[in-house]
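Peer 1: Given below, in the form of C-alpha cells, are the structures.
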Structure P
C-alpha cells in the first residue's frame, strides 16, 4: 500500500474498533489505543474478557456486532488465524477499513475484505504510520 493511501485512510476514519484490546498498560494494543485517542480518534475497545468494563474511559464491547454506532476502521490485535473471522465481522458491520497490525498477516482475510469493498492495511501499525507520515497531532 502506498503512503498516500495510508495517509488518506488515517485522515478519513474517525471511529476505530480495536479488536484484541488489553487493559495491561505494557501491551501494544493499550499503547496504540492510548495514542489513537490522543490523536482525536474515537476508539472502541473490543475484548470478550473485558466486555462491560471501561478501558481508557471507553466502554468495552465483546464483539464488533455489539458496537451500537458505525465503525470506520477495524484495527486487529489478534493472531493472524483470527483475522478471517474478524474480516467477516468487519464486513457485516459495514466498516470501510480492515487494518491488521504488525505481525497479523492473513491473505485470505485481505482478499475477503477487499472483495467486499474494504480498504485493507496489513502488517503495519497506525501509531507508527501516523508518526512516520508526520500526521502526529500531539
Structure Q
C-alpha cells in the first residue's frame, strides 16, 4: 500500500493559503526592489525559535534586517501600519540572533520596512523605509 503525504495545513484553509501566497509575492517584489537599489540578498525567511526574518540583506558594510508587509488594499490600513514598536524591537533581537548564528560582524545593522500594495488589476506600489526606530 502506498503512503500518502500529509496534507498541508493550508489545504483546509483557503484564506491562509491566499495570505501565504500574497506574502511570498510581496517578499519577491521587495527583494527585487531592494536589489535594484544595490542591496545584496543574503537570506530569506530565516527562522529560529524566536521568530522569522523576511529578508536579510547587505547594503555596503551594513547588515539590513527587512520586514515585508503586503496588502491587496488599504481597507485595513497601509501595509507599513502593521509594524509597531514591539515588532521593530523583535526584529532587532532576531537580527542579533542571525548575526550570532552566522558569525557575521558588519559595521552596522539597520532595520528596514518594505510595504507592498498589490491591488488586483492595478500596478503594484512599493514603499521602502530605511532605519526604523
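Bear in mind that the values in this text are calculations on the coordinates, not laboratory data. The structure displayed is predicted, hence computed values, not measured ones. Cβ atoms are built from the backbone, for glycine too; each structure is taken alone.
Peer 1: Out of P, Q, which structure matches 13, 48, 35, 4 when P(r) over Cα pairs in 10 Å bins from 0, in percent is calculated?
Peer 2: Attributed to the structure labelled P.
Peer 1: Which structure, out of P, Q, was mean count of other Cβ atoms within 10 Å over residues 53-60 calculated from, if the result is 14.9?
Peer 2: P
Peer 1: Given 14.9 as the derived value for mean count of other Cβ atoms within 10 Å over residues 61-68, which of the supplied structures P, Q does it correspond to?
Peer 2: That value comes from structure P.
Peer 1: For distance in nm of label points 7 Å out along Cα→Cβ at positions 101 and 125, the calculated result is 0.9, so let me know which of P, Q that is.
Peer 2: It was calculated from structure P.
Peer 1: When FRET efficiency 1/(1 + (r/R0)^6) of positions 29 and 69 (r between Cβ atoms, R0 = 25 Å, to 0.05) is compared over structures P, Q, which one is greatest?
Peer 2: Q
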